[in-house]
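Asker: Input: structures, listed below.
Just so it is clear, none of the values below were taken in a lab; they were calculated from the coordinates. Just so it is clear, the model here is predicted, and its values are computed rather than measured. Cβ atoms are built from the backbone, for glycine too; each structure is taken alone.
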Structure 1
Amino acid sequence: MKKYTSDKKLNIAMLGHKRIPSREGGVEIVVEELATRMVRDGNAVTCYNRNGHHVSGKEFDTAETDNYKGVKLITVPTVDKKGLAAMTASVSAAIKCSFGKYDIVHFHAEGPCAMIWLPKMFGKKCIATIHGLDHQRAKWGKLAGTYIMAGEKCAVKHADHIIVLSQGVKDYFKQTYNRDTVFIPNGVNRPTVLRADMITSEYNLKNDDYILFLGRLVPEKGVAYLIDAYNKLNTTKKLVIAGGSSDTDEYTNLLKDKAKGNENIIFTGFVQGQILEELYSNAYIYCLPSDLEGMPLSLLEAMSYGNCCVTSDISECSEVVKDKAITFKKSNINDLAEKLQTLCDDSALTQSYKDSSSDYICNKYNWDKITTETLNLYRN
């Protein structure tokens, strides 16, 4: 395995994300945060972006550019269809990386790792970040699921290092493949808290008068549980479901049907910029009821804004929040409703969680520190 001295500036390629800059998912945020900091530190970084439309709809497309904050951007040929976009983009990007003059090729997510053998064959040092056990996600069909499992096995066989985001995934790779991995978590930036302005004019929302979910509308996020639990509550607080579909309009429509008849349940669609920041800044509770996660960036972001958070008790969430948030039994609607009702009835308890969450999360999960850890791993 190639090793590099601490003073060597590295030439790095990243692939597996949809595109940067983008908030289409957690992977895109991670790639942007790492790549821009690595460039700031004097390294050269190229990110291979997918062609095609924004996952929540073409109205969210941004102008194509070849440079973002010093990061070189290359758009690769992509079949823009569910299940094929990630596959075709990672094949295209892996071929380009194999012939590029890169010291490091960093694959993000399991599926794209199906091509990790190719740049490895051309002598590149290859890193894989497993953002979650993607083959367990409900949205994938048989072809995509098979490809993702192939990616997992290729990462095990060919990656010089595998990065994982939770102890649970670390244990999975050890128990399933006897493969050692390196735990490097995601990070978060300390934000500026904004007063309710645009969200008041757009959705009639005010400070502390709503429960917030913010994320992709896919089955494993557990939004259906949240709607069912909310419908059991005795509260005047609204439920805001912020996020776009991810190849799954059918599931979004199912959620809207479930919420039909309750005018206090608001679907905003995909949000970004000031509206996203205001939603985080003014929520009474942030709820993440997921059945499956890698390391949820939305949870880190919600805590960074000083939110009282309620999450499912899966290890990927409970390891992050420790005693700084409330957890409920995964997929248990009654337990979730009970925890939400307690917080709706007790503003002092809710405030106590708000007061401690931001400093805790911003100090523990710092992007500069995480970038340094990743660069050190590249060099080892």
Structure 2
Amino acid sequence: MKQKTISLLLALALVLSLAGCKKEETVTAPAGVAVQVQTVEAQDIASENTVSGQVTAGSETSVYVTATAKCTAVYVEAGDAVKAGDVICSLDMESSLAQYRAAEIGYTSAASSYSDQKNILDRQVALYEKNWNDTKALFEIGAASQSEVDQMELQYLSTKAQRDSTLAQLEASMQSAKSSYEQLALAMENIDSHGNVIAPVDGVLASLTASEGGMVSPSYAVAVIDGAEQMKVTVMVSEALVPKLAIGDTVTVRVSAADAEFDGVIRSVEKTANQVTKLYTVTVTVPADVEGLLSGMFADVTFHTDTSADTIVIPTQAILTSGSTQYVYVVEGDTARYVEVTTGLTGNGVTEITSGLEAGQQLVTVGQAYLSDGALVRIVTGEG
């Protein structure tokens, strides 16, 4: 009986032992470093250089008034299309308009008076000059005395001097009236006879400073009109980039404020550097009909310079560096292989490989930092 009890206890201990061993079993992780790969392919690549600049109109017209006035109404807003002659806003210009009309009448009257008086006085001078010449002729034949000649000469010179003096006074008066009129006419430029500010050209209203109840002044443009069919972006580039640019080259323009990206064309490349920045101005023409595009917005211009066709191109992030050596890992079977590479052009997140790789190889693009030559790998399609 005692021996049977011992046997039962040993059997129970064995069962518990086996159960404990089963609980302690762990799942063995798959062998190899998890990596992601992509097939190496040949494609075209262009080197890219992105420079920030600013959008401006190919032709801008600033609308100024040269008198301070109160704005009584505004009829448009920034972004609106306007035609030449459209009313932008109305100003309280009654006083200025009255002064302008008075100055116009004053100048017209002064000019007319000068012209009329000049004609009369010129005829008088001509008459006295003729009398003097006739008297000299009579003197030559003994029909007039020297005193008579002297008297005619004196009358001629006196009349001429009086004419010149009178005309000088009339001209001074006319010029003063003209100056007043021109100053007021300048103040009324772009303003009609009712005190309305008029758009001088067709275009899009890029900016508007006038507000109802506010004041306008000569210090600021009431409005700026983009009057060209095409806009432009001006950027400053380094001397290293200038030789790679040519008029007519296509560039990519990104305007974040307008949430727009589109192609532009190089219009001009300055040949002289800015004396302060030592940079060169490049002007790019872009379409003006891009929705939301306005003068003054900031833009990023990407120049596509050097190009290589049908060449090995891989993601730049796949390339590792050790000192001056650049290398990648490729997968052969379940093994990672270290491959030194020579790079070429870089642009848009990819790099040209001029030696070291061939089309069709499996390039490690994720997980390469954890590899060494000959390491076991397992290819995964997602993270982890």
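Asker: Suppose helix-only ellipticity at 222 nm (-39500 (n - 2.57) for each DSSP H run of 4 or more, over all residues; to 500) works out to -12500; of 1, 2, which structure was it derived from?
Answerer: 1
Asker: For which of 1, 2 does distance in nm of label points 7 Å out along Cα→Cβ at positions 52 and 220, calculated from the coordinates, equal 1.7?
Answerer: On the way: 1: 1.7; 2: 2.5.
Only structure 1 yields this read-out.
Asker: One of 1, 2 was used to compute semi-axes √(5λ) of the Cα gyration tensor in Å, and the answer was 35, 21, 20. Which one was it? Before the final figure, lay out each step's value.
Answerer: On the way: 1: 35, 21, 20; 2: 95, 31, 14.
Answer by label: 1.
Asker: If Rg and Dmax of the Cα atoms in Å, for residues 212-339 alone comes out at 22.4, 79 when worked out from the coordinates, which of 1, 2 was used? Let's see the in-between values first.
Answerer: On the way: 1: 13.4, 37; 2: 22.4, 79.
The read-out comes from structure 2.
Asker: Just checking, which of 1, 2 has the largest value of relative contact order in percent (Cα under 8 Å, 6 or more apart)? It would help to have the intermediate numbers written out before the result.
Answerer: Numbers: 1: 16; 2: 29.
Sorting by relative contact order in percent (Cα under 8 Å, 6 or more apart) in descending order puts 2 first.
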